[in-house]
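Please go over the structures that come below.
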Structure P
């Protein structure tokens, strides 16, 4: 048997994020804070090119190994199927749009920095519920995922501060929903 690099985008994201975390934890402390955290509201400097990079690079930075493993366990579970179903380029575009949207939203409205791939995770979860759907239908799995995953995030918004960006989760889920509905419409035409 031979090992295959079966999902180039998902594996590249995983390895890149892991290497960034290892470097930050060992020989380059502060790397994540410098390049992989999108700042809080009011901190964006229009003249600083690094701030524009952080609008999407924040998805590669993680607070610690537990944060990394939590996100990438789900990305590795769902991502290869989505990469096969939607194609590497299309999925990369969806990831970048989701990261950009959550990054911009954070710098406009929230007082905390943002890092991590949880917006991508929620985008994947909602997008995955559309993968086998037929044009002109709304999958029951989509409805249940919205109720379970996004409903829990909405409820968490009203709970005690936990350092988790439920808004990034909600925006990721919204992105996955939009991409899912768009893919159904493309299959219909």
Structure Q
């Protein structure tokens, strides 16, 4: 794989936003409707680190956590990029760049390069903050205020990466999934 090669996943659609906005619920609905879904790698990493006693988590070794997220997002992209039908990704590589910006990572050049070289479908679906459903858990420790800040930085990051952002407003899971599918031409 060359550093300058561009890899396209034209059927890969990112669903993203700040934490606690209902992304996973919408993705489950899309999966129930028969579409492919890629799980969020960040939560997988956190679970693995907690279970294994590691410290590559957002509240400890943020540099290593960021590196693992980038590696896993690229692996996920490569595994799915040849999909011939709509496939929805719970977050994308630009999410890693957003996280690097939040944590003020000293060198994000590898992440920026990955954002340029691994391209999802041009249209990205962004779920805005929804205070009424926001909760924390063992993997999500951000306050609602931090989640809102993350959303706005995520929006800016995807736009900086030259994606068209479609906001999916709060509503029933069925209406949100239908809006996404309609926007994809399905």
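Just checking, which of P, Q has the largest value of volume of the Cα convex hull per residue in Å³, for residues 40-111 alone?
Going through P, Q one by one, volume of the Cα convex hull per residue in Å³, for residues 40-111 alone peaks for structure P.
Match the computed value -15000 of helix-only ellipticity at 222 nm (-39500 (n - 2.57) for each DSSP H run of 4 or more, over all residues; to 500) to one of the structures P, Q, and report its label.
Values: P: -21000; Q: -15000.
It must be structure Q, since only it matches.
Here distance in nm of label points 7 Å out along Cα→Cβ at positions 72 and 120 was calculated and came to 1.0; which of the structures P, Q was it taken from?
It was calculated from structure P.
For which of P, Q does percent of Cα pairs over 25 Å apart, calculated from the coordinates, equal 36? Write down the numbers at each step before the final one.
On the way: P: 36; Q: 30.
Derived from the structure labelled P.
Can you tell which of P, Q yields 6.4 when mean projected area of the Cα convex hull in nm², for residues 104-175 alone is derived from it? Could the numbers behind the result be given before it?
Numbers: P: 5.3; Q: 6.4.
Derived from the structure labelled Q.
Which of P, Q yields 36 for relative contact order in percent (Cα under 8 Å, 6 or more apart), as computed?
Clearly, the read-out refers to Q.
For structures P, Q, which has the highest computed value of distance in nm of label points 7 Å out along Cα→Cβ at positions 24 and 80?
Largest one: structure P.
Since every read-out is calculated from the coordinates, none of them should be taken as a lab result. Keep in mind the model is a prediction, meaning the values are calculated, not measured. Cβ atoms are built from the backbone, for glycine too; each structure is taken alone.
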